[in-house]
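Alright, structures below, take your time with them.
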Structure 1
């Protein structure tokens, strides 16, 4: 519990590996596999490492069949479960797991479900993966031998070293349990050590001492056999954590994982975006240019909505204010406590935004930066309130009668609501990233503003200047 901060220099002091050999080994194992990989994303930021991949915003049988029919071996299903209560996410995950089982049988394909969660360990864990396991075993007749936890995500400055998960601040690595993320109203925690985090979150059902830890030494030595043996040794949904400080580490792990699965083992995975990319054997590509994103010529301004309350987001918003030709509007989100008041506020903001956007001015709408505190609050009530505020924010996009040149949403729940409720996307193509860890969707013809680039900007990603730089690219500055 009392892990110390360490210098980020440790990231540079690791044994180098033959990257070409690592890539070749992973490609060989991935190509042998015919299983479909379904990534359940608890907010839309999970596509922050991939490109050329489909995201489905519902889990209807029709959408799942389209996903299974794709040539790509991997597709995303957006659950937005970080914005759901425990009761709601229970219903959603049972429904998805049962439908995936149905469609997999229709196609005669084996499959793997990855639960893509927050790289700072917030979300409905261990509930969601436990539900997925239960349905797979009861309906699919398969035994899920182990669960893998891998929150490493380089683009967001998240590293697991000596079993402790860290968040990078400047030149320092801070144990995640000491960060603002661990103090989350709904999904808070104390432990930075991943084995202890598992014990804490499972209320002692799975003990830290029983966790299998994949060491950085094994991964950097390309000791595939040892890692595979560790994976094969796990049973009864035992827990496995993965140390990783660079993408080569998760690639080596993914190769060993494929080999273990080839021997008939099944695993549930809870991870951030990096391991998804490795398991999918998805290549890297340069950051997107304006011409690749903005394909519709329009005299209109764009729209940016900011819901996240992290310190990083607030600093990025202040930096964005240095850009010309953007009008900033602060929504009085505290009005959520007064029936009907937030809706009135939203209508006024929409009218003003339409006027500005049609004049070629970009609008940035943000919630109040001070997080609303309520006496005798509960985690569930705080979550319900934040969802209502997010709903008001998304309707600032969804109610527009003019088509913006681009849409940017900042924050997990906000970006999900904008994508599904405001833009009404059923399926989107991930074009790539506008900045490291910041994905861009191209929504389908069924969506509200077809062809308009939609930038999903996580609340906890980037430097102070990253949001400003991304918006300047979109504005052609």
Structure 2
């Protein structure tokens, strides 16, 4: 115990909610404590905007998706053909509390029917029929009493967001400034290539914090750093930005590594005698081990320039020119951006409380983390690979490919498997008596403490 006693005091509150009193320390109870988890159930999830589904999941009138958070179930349904003709209802019959829908599907005849006693609602939530209505006192079966209880609904980035709090601030207020940074990249126009989920034995925050910093790449993903040791791999290749409303993002620094645009996004040290070749190798390894971006079509263009030029500036110019020409010819033109916006390709953008977008060229990877039921040490983590598609190509209804084991090498690319293993090891480490708090770097991990501070704002409300 001598070693433990000699360590500096960690400012951990003895209060029930373990507030963040110093941004360098995150009390471990925030990932373990059932009382803290229950406070999130009561004060965070019922009052914050959450990505409930993608618009591709409900393309036709009558399509629905069940969204769950902890023990609360919500039905998201398309009630009309317009982009805003979407509603969300608490998934409960006002008669005897039966859940009205499970999973996803389409309401036949555009009616929501209770499977217990056959009561019916139109897909706009209004009552359609009450079997045996004459047996109730009149005040129990008024239209207002029988209408399904609505949640707030709004859309952004090709997704439907819901808020259980009818008095919540507008969605855009929660998403800014990240929404405005991503809008020019055409994230809203991207469609699902694959969508997979995993159940992890860790707190939902622990799972997502791995993606709130890029500092871990050197050790956790050695294939992306070409096996460099810490002495050779620079830790400050990334600019981090934390936003007061809990959002955050990071991007590669201009004029660092192999170049000043997205082609150097893998951030691996490069051979000074073959900067172009090293840059192409970085992109290739990233594509092979992430399987969401860059796509083979992007790598084909880059590989075609390997013997054309050895000048990195010329490579960057030709790569971007050919990339734009290809996408335009394929009927899915890339956006024309201001120079500083190109740096966002290869960055990571976090929208509080639990949604990530990682854009690259005409594609992106998306993450969502949430509690798995009522266990503070279990989470349900989803990954989407999305891409621009030509207007003439049928999109189809987006469906989950499956819930796969974290070690399933056929289902998961290498990079996610590496991250899954680390976050579960972190969660187990929290149980050690030698761990009293997580120690954060002010330079490389500000988005983690920033997310926790915004969480505290909800918990203290």
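Read-outs throughout are calculated quantities, based only on the coordinates presented, and are distinct from any laboratory measurement. Bear in mind that the values here come from a model prediction, so they are computed numbers and not experimental data. Cβ atoms are built from the backbone, for glycine too; each structure is taken alone.
Couple of notes before you dig in:
- For -7000 (helix-only ellipticity at 222 nm (-39500 (n - 2.57) for each DSSP H run of 4 or more, over all residues; to 500), calculated) the corresponding structure among 1, 2: 2
- Source structure (of 1, 2) for mean count of other Cβ atoms within 10 Å over residues 130-137, computed value 11.4: 2
- Among 1, 2, structure where mean count of other Cβ atoms within 10 Å over residues 74-81 as derived comes to 20.5: 2
- Computed 21.7, 64 for Rg and Dmax of the Cα atoms in Å - originating structure among 1, 2: 1
- Label whose coordinates, when distance in nm of label points 7 Å out along Cα→Cβ at positions 90 and 410 is calculated, return 4.3 (choices 1, 2): 2
- Given 4.3 for distance in nm of label points 7 Å out along Cα→Cβ at positions 186 and 442, calculated: source structure among 1, 2: 2
- For the set 1, 2, ranking by distance in nm of label points 7 Å out along Cα→Cβ at positions 66 and 314 places 2 highest.
- Which of 1, 2 yields 21.5 [mean count of other Cβ atoms within 10 Å over residues 26-33, calculated]: 2
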